[in-house]
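Scrolling down, you'll hit the structures one after another.
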Structure P
Amino acid sequence: MAYRNGKDVRTSFYKNAWVVFFIVACSVVYCRAVGKKQETLSSLDHSLETLSKKKVALLEKQEDLTLQINSQSDPAWIQLTLMKVLGLVPEGQLKVYFHSEKEQDSK
């Protein structure tokens with residue numbers, strides 16, 4: 001299509017300008033959507049990492065509790081638990097308690 005004068009070029013540009021504006025608008029919307037997607041993905045990755053750490057900690061706690069439950073019939077475990085939790089001392093042993101000077105100052 002040969003244009004004879006500048007007026008034909010301008011007329012053609014005005015007729016097809018909506019295509020350029022549409023492409024620009026679509027590009028802007030696409031860039032914003034990609035940015036939001038990256039932000040959401042980053043947030044989900046962080047949540048996944050946090051939940052994975054919690055899962056590992058809870059599995060360790062579950063294993064520890066399972067071991068405690070399974071060893072409740074063991075007399076040595078019962079004695080250790082009484083000593084650790086209640087502070088009891090078996091007969092013939094001496095209990096020594098150390099306290100810091102900070103504890104004395106607060107009294």
Structure Q
Amino acid sequence: MKTLVITAGDTPLPPELEDVIKRGSTAVEHRRAGELPPATALPEVDRVVFWSSGPDAAVRQLAGRYAKAEAKSRKEAIVFVTTAPDERIAGVSETELFVWPQDQDRLTMAFMTGA
């Protein structure tokens with residue numbers, strides 16, 4: 001399973017989160033939200049993981065656009081991981097939203113089962 005990890009700014013993924021993603025993927029590519037064009041289609045990957053450790057408009061907007069593309073294509077490909085328990089992204093369902101590190105077990109299960 002090919003995974004694209006999109007981060008907000010310069011905050012790297014926690015090593016434990018990086019490990020979960022690597023173990024549940026065949027290939028992992030990292031990009032910053034600001035580096036990606038404001039596309040309306042999902043990239044050619046199996047899964048898109050958004051990482052946000054704080055309020056970042058660029059990553060939230062991109063996740064919202066990808067969520068709309070996901071709904072159109074009827075493909076479940078988005079995972080949004082945040083450190084904010086009250087984080088909500090338009091179009092991203094509760095099953096696609098994970099709070100780190102509280103949801104580490106749930107996220108690990110999702111990655112190991114291909115969800």
Structure R
Amino acid sequence: MSSVAFNPGRMRHPIKLLHQTTVSDVSGTSTVWSVFASAYASIETVKAADVVGAGQSVALLYLNVTIRYQAGVTPAMRLRALNGTYKIQAIENVLERNALLVLTCEAFALNE
């Protein structure tokens with residue numbers, strides 16, 4: 001067992017890790033996001049900003065999401081929380097102890 005110090009009471013947000021899978025039906029094949037794992041997490045805002053460009057204002061939101069170690073998590077996955085779905089930008093295995101993962105995530109628009 002690892003000795004990474006963390007208050008488990010901070011992990012109060014239910015999340016789902018999603019991975020892309022290919023499905024086939026009568027109309028052909030398509031890709032869908034299906035649940036890879038469910039967990040409780042600590043969610044902290046790292047940076048929030050409004051960016052204006054090409055006549056549009058876009059809100060950017062970056063989060064650090066801490067979960068217990070889960071093998072197989074990759075940056076190609078997405079994270080769904082109560083307030084939205086996020087792209088996983090980076091994954092940190094805290095102290096390389098396989099106890100906690102810190103996922104740096106970016107919010108994105110629903111039409112992506």
Comparing structures P, Q, R by FRET efficiency 1/(1 + (r/R0)^6) of positions 48 and 72 (r between Cβ atoms, R0 = 35 Å, to 0.05), which one has the largest value? Q
Assuming 0 is helix-only ellipticity at 222 nm (-39500 (n - 2.57) for each DSSP H run of 4 or more, over all residues; to 500) as calculated from a single structure, say which of P, Q, R it is. R
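P, Q, R: which one has semi-axes √(5λ) of the Cα gyration tensor in Å, for residues 8-55 alone, as calculated, at 46, 4, 4? Walk me through the numbers on the way to the answer.
Values: P: 46, 4, 4; Q: 19, 16, 8; R: 31, 24, 5.
Comparing all candidates, it corresponds to P.
For which of P, Q, R does log10 I(q)/I(0) by the Debye sum over Cα atoms at q = 0.20, 0.24 Å⁻¹, calculated from the coordinates, equal -1.08, -1.20? Walk me through the numbers on the way to the answer.
Values: P: -1.08, -1.20; Q: -1.09, -1.72; R: -1.08, -1.38.
The read-out was computed on structure P.
So distance in nm of label points 7 Å out along Cα→Cβ at positions 24 and 96, computed for just one structure, reads 1.4; which one of P, Q, R is that? Kindly include the intermediate steps, with their values, before the conclusion.
Details: P: 8.4; Q: 1.4; R: 4.2.
Label of the originating structure: Q.
We did not get these values from a lab; they are worked out from the coordinates using the rules stated. Since the structure is predicted, the reported quantities are computational estimates derived from the model, not experimental observations. Cβ atoms are built from the backbone, for glycine too; each structure is taken alone.
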